[in-house]
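Each structure below appears as structure tokens.
What follows is calculated from the coordinates using simple rules that are stated; it is not laboratory data. The structure displayed is predicted, hence computed values, not measured ones. Cβ atoms are built from the backbone, for glycine too; each structure is taken alone.
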Structure P
Amino acid sequence: MKKIKKVGVLGSGLMGSGIAEVAARAGYDTVVREVTSELLDKGLARIRGSLDKAVEKGKLEAAARDQAVSRLSGTVTDLSAMADCDLVVEAIVENLDEKKKTFAALDEAVKAEAIFASNTSSLTITQLAMFTKRPDQFVGLHFFNPVPVMKLVEVVRTILTSGETFDRAFEFARSLGKEPIACRDNSGFVVNRLLVPYLLDAIRALEEGVGTVEDIDKGMQLGCGYPMGPFTLLDFVGLDTTYYIANIMFEEYREKRFAPPPLLKQMVLAGRLGRKSGRGFYEHGKKP
């Protein structure tokens with residue numbers, strides 16, 4: 001198999017900056033692309049802050065941090081900086097039109113043998129691959145937040161992905177110190193396909209008066225050993241994010257278990273989005 005040496009990351013938000021950080025820490029030359037200088041500076045600062053924190057906690061040597069920083073570079077808008085990348089991971093906004101434009105431009109700018117990957121959590125990889133002339137060299141690499149901490153990566157293979165492409169992507173994920181799992185290209189892959197109906201069911205249970213927010217959370221923590229209850233997790237993920245993903249999955253499967261409950265829609269419309277807005281199912285910093 002051809003060795004991956006240089007990695008490109010599209011987007012420097014929470015996911016993009018995390019992916020770039022773990023790639024640079026693993027020894028890959030890594031270039032991050034953003035659409036504005038402000039966003040790029042913010043993303044690179046986030047990476048440096050995360051690396052500094054790892055050093056402070058004794059999880060990373062200062063020399064290793066400095067080497068990781070030296071492997072990082074950034075570019076604004078211009079995709080030509082990624083021309084010689086062996087793998088490019090897309091982690092931009094979850095908007096199909098934006099992804100279509102980005103991949104079409106990327107296809108022209110990056111060498112023909114490069115692998116393309118998307119970190120999408122809900123769109124199908126086949127749909128994105130068809131925006132390029134290299135669907136056989138296209139995979140899903142779905143990381144979890146926070147990327148430097150979470151061990152799992154879902155490696156998603158479409159019916160068009162070549163065996164070599166999948167194997168290289170799988171080994172790349174493993175080289176980052178992650179635990180990759182193989183997934184078929186279904187909306188939600190493995191984790192969200194199981195997790196989203198669980199979260200939506202918790203909201204339906206609340207609507208039906210099965211229990212309070214606190215009691216349902218406590219029940220799933222103490223009864224099932226989950227690290228956090230469904231409502232705590234919903235507030236952490238973002239109610240708007242969950243609502244968006246649920247709608248995409250319902251469109252794909254047309255099954256009730258993927259349909260967003262009325263309460264979820266109402267809370268999103270009311271701006272109660274969870275931690276990001278200060279209030280969701282909980283008022284953060286206060287009692288429920």
Structure Q
Amino acid sequence: MAIIPTKTSEGQPFTRASGATGDLRLHEFRSRIFRNTRYLRVWLPPGYDDPENQIKHYPVLYLNDGQNLFEASSSFSGVEWQVDETADRLIRAGTVPPLIVVGIDNAGKDRLREYMPHRSVHPMMLRVQGKYYPDFLMKEVMPFIEANYRVATGAEETGLGGSSLGALIALYTAIVRPGKIGRLLIESPSLWVSNRQIIKQSRSVRSWPDRIFLGAGTAEAANADKSRTVVNDVRELAAILRRAVLSEKRLRVIIQEGATHSEAAWAERFPEALSFLFAP
């Protein structure tokens with residue numbers, strides 16, 4: 001990945017990734033809450049810098065595990081979600097409005113700790129930090145993005161998502177900060193961790209995002225029995241959401257036959273997810 005150093009119009013330094021489709025900017029970001037540093041990867045829609053769009057503000061989708069979204073070279077598996085290619089294509093086709101996508105890098109060795117809101121025996125993780133993630137997102141990341149980019153504000157303009165534990169913490173954030181996230185993307189969520197505490201927590205939720213995309217595959221785990229358990233958990237969450245009176249217009253559930261727990265599977269479902277969440 002070649003990078004080109006420069007600054008935003010507000011003077012914030014960033015590097016531009018030359019290997020992505022469109023304008024992908026990397027900001028080195030220091031968190032006071034987590035006391036560490038990571039990249040924020042900001043993908044801008046076609047025409048963002050055109051003179052006629054200088055007063056236009058854009059919806060935004062925040063996605064966890066930012067390393068895996070835009071470029072295979074930064075993905076831990078060598079496979080990316082192809083978020084830049086998909087968003088560019090759907091915007092140019094008029095399927096979704098122009099929007100900004102922000103990839104929030106995980107913290108490497110501290111990923112599990114930051115993405116788990118409840119203590120767990122399986123996997124063993126007692127000193128978790130996930131309960132701080134909503135503040136990290138809403139008091140640090142979002143203000144930084146809003147100060148440097150023309151982001152539309154309000155729940156209806158704001159999406160959040162992720163996969164695996166990144167989906168778990170996105171779901172948790174939507175639950176504990178009701179009314180802040182309007183579009184929620186949950187891919188292959190790790191609902192089983194912490195003795196399925198997030199499912200139990202979901203049963204008492206009164207306010208859900210306006211649109212939720214929930215995806216999983218039938219080959220999520222190493223064997224058929226574990227995969228069935230994962231799918232059953234996703235179906236149980238879907239049933240909870242439906243009982244909360246989420247209509248088909250608000251909830252899309254995809255159980256993809258043969259799909260695995262992988263970037264390739266999430267990339268394959270991302271066009272439908274983005275279209276459902278942000279289409280007019």
Upon calculation of P(r) over Cα pairs in 10 Å bins from 0, in percent, for residues 141-220 alone from the atomic coordinates, which of the structures P, Q produces 18, 48, 27, 8, 0? Q
Using FRET efficiency 1/(1 + (r/R0)^6) of positions 61 and 181 (r between Cβ atoms, R0 = 30 Å, to 0.05) as the calculated read-out, with 0.50 as its value, let me know the right label among P, Q. P
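Taking 19.6, 57 as the value of Rg and Dmax of the Cα atoms in Å derived from one of the structures shown (P, Q), identify that structure. Intermediate results must be reported in sequence, preceding the final value.
Numbers: P: 19.6, 57; Q: 17.8, 56.
Computing Rg and Dmax of the Cα atoms in Å on every structure in P, Q gives 19.6, 57 only for P.
For the read-out FRET efficiency 1/(1 + (r/R0)^6) of positions 77 and 197 (r between Cβ atoms, R0 = 30 Å, to 0.05), a value of 0.65 was computed from one structure; give its label from P, Q.
Values: P: 0.15; Q: 0.65.
Among P, Q, the structure yielding 0.65 for FRET efficiency 1/(1 + (r/R0)^6) of positions 77 and 197 (r between Cβ atoms, R0 = 30 Å, to 0.05) is Q.
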Computing helix-only ellipticity at 222 nm (-39500 (n - 2.57) for each DSSP H run of 4 or more, over all residues; to 500) gives -14500 for which of P, Q? P
